[in-house]
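Every number here is computed from the coordinates shown, using simple stated rules; none is lab data. Predicted, not measured: the structure shown is a model, and the values here were computed from it. Cβ atoms are built from the backbone, for glycine too; each structure is taken alone.
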Structure P
Amino acid sequence: MTIDPVFWSVVALAAIVVGLAKSGLMNSLGMIGVPLLTLVMPARDAAGMMLPVLLCMDAVAFVSYRKSVNRPLLMLMLPGAMIGIGIAWALSSMISDEVVTLLLGIITLMFVLDAWLPLRKKLEGLPPSRAWGTFWAGLAGITSFISHAGGPPYQIYTLPQKMEPRIYAGTSVWFFTILNVVKLVPYFALGQINISSLEISAVAAPIGILAVALGIWLVHRISTKAFYQIAYSLMFVISLKLIYDGARGTFGF
């Protein structure tokens, strides 16, 4: 492997951010991992490299939350998520890397706007339904496949359910662990996971696991308000860059 300080610094930073997110410290801000990695590698390669790292983190979280799950909700959402993954897999062979970059930028921008605008609060008054759950789970499957960014659509449906915190956290861990295991098949088939990406994953995984442990220790000890402000601002800038690069490559301007 080439020793490139900038490359490995970005890989380490992405692993740390995602690890902190898995601990519950930063929640769905873990989706910044793939956009960060696109600064040093193509979007598809970034998603492929990150999947084994996520599975290592999922294994750590699953040990803690294996008995804490809302099974009816999980069973309601999983079929839609599988359909979403299937749709994203089918479309992946039809679209270019530039389009993937553009989609990733749009997803990232939508996540930031969802955090800044009161969309989620407006949706809280809507009653839960199987159709609504299938829709948001399907969108979570699509965005999770593209850039491991399934958190926002998943949360839009599940947060209004007002589950007990540990059950909410455990159901999230079950849901995304299952999605990540399922994604191994199409990622291998598409070549997004290969020997080169696994070498990078092997370096990033221990960093991410340490970040999970650090996040668990920090979660009740620090205020994350300033961090959220900085992180959302960074994501906003990165989303605009991704949209610009993707649009320039797609439309040729």
Structure Q
Amino acid sequence: MAAVNGARGKGALARALLRLFAVQGSYNYERMLGVGVGVAEEPLLRDLDATRYGPAVARGGHFFNAHPYLAGLAIGAAARAEHDGASPDQIERLREALCGPLGSLGDRLVWAGWLPFLSGLTMAAIALGAGWIAVAAFLCVYNIGHVALRWWALKAGWTHGTRVSVALHHPMLQKAGAVLGPAMAFAVGAALPLTAAFLSGPFDAWARIALAIVAALSFILLRLRGDRVNGLRLSLAVAALALVAGVLWP
């Protein structure tokens, strides 16, 4: 197949990227993201001859589960392996081997890093009076970052093929993982008191004190009885009590 620098190669990668945005819509318990991954991989397989195209597309739709933003790494690598003449067993093993690392890496970079980091900054900015500008900035910056990650993953997978482990050890990923964790902790830690003060502003002093007491007791309960009480149960119980108090309060 033509190198990725060619117009035809870039067009196939662009079509695969567009299909990647819908990959989560195919989620099911039998193949997880497999069907969506196969659909996204198909544009990269069109240059295969007729005898190889059908089996390659079918393999692309087999079971696959990883972080959706990094699934392109597996798609590009598997498609490149198909063009390089790798055996079906080798391609299946490649896909299986990438599930765990891509899921773990994506969770650390995005769900435990990029997303809460930007969310914390946005909440702090709203509490300081930025309003809807902060929300718009969050949507722009977050989506620029996640689209860039999707594109890099797809292109890196196609470039390296069966040697895709090289991309997983890219210095950019290592630095991002090292920086995003502390940055997320700082942003969320700064946002919590600012957001609490912002949300409790309309209430009387006694209500703010009561809220602080409830928060402190909830924290203690979660620490001491975490085996029986979790955040969801506790929040539902507090919401129910607040609803009852609101109805009965004169």
Original post:
Hey, P(r) over Cα pairs in 5 Å bins from 0, in percent, for residues 95-214 alone derived from one of P, Q reads 2, 9, 14, 20, 21, 16, 10, 6, 2, 0; which structure?
Top reply: P
**OP:** Assuming 39, 24, 8 is Cα extents along the principal axes in Å, for residues 71-110 alone as calculated from a single structure, say which of P, Q it is.
**Re:** P
Subject >> Winner on mean count of other Cβ atoms within 10 Å over residues 15-22 once structures P, Q are ranked, highest first >> reply: P
Original post:
Out of P, Q, which structure matches -26000 when helix-only ellipticity at 222 nm (-39500 (n - 2.57) for each DSSP H run of 4 or more, over all residues; to 500) is calculated?
Top reply: P
Subject >> Top of P, Q by distance in nm of label points 7 Å out along Cα→Cβ at positions 159 and 191, largest first >> reply: P
Original post:
Thinking only about relative contact order in percent (Cα under 8 Å, 6 or more apart), which of P, Q has the largest value?
Top reply: P
**OP:** Determine which structure produced the value 7, 32, 40, 18, 3, 0 for P(r) over Cα pairs in 10 Å bins from 0, in percent, calculated from the coordinates; the candidates are P, Q.
**Re:** P
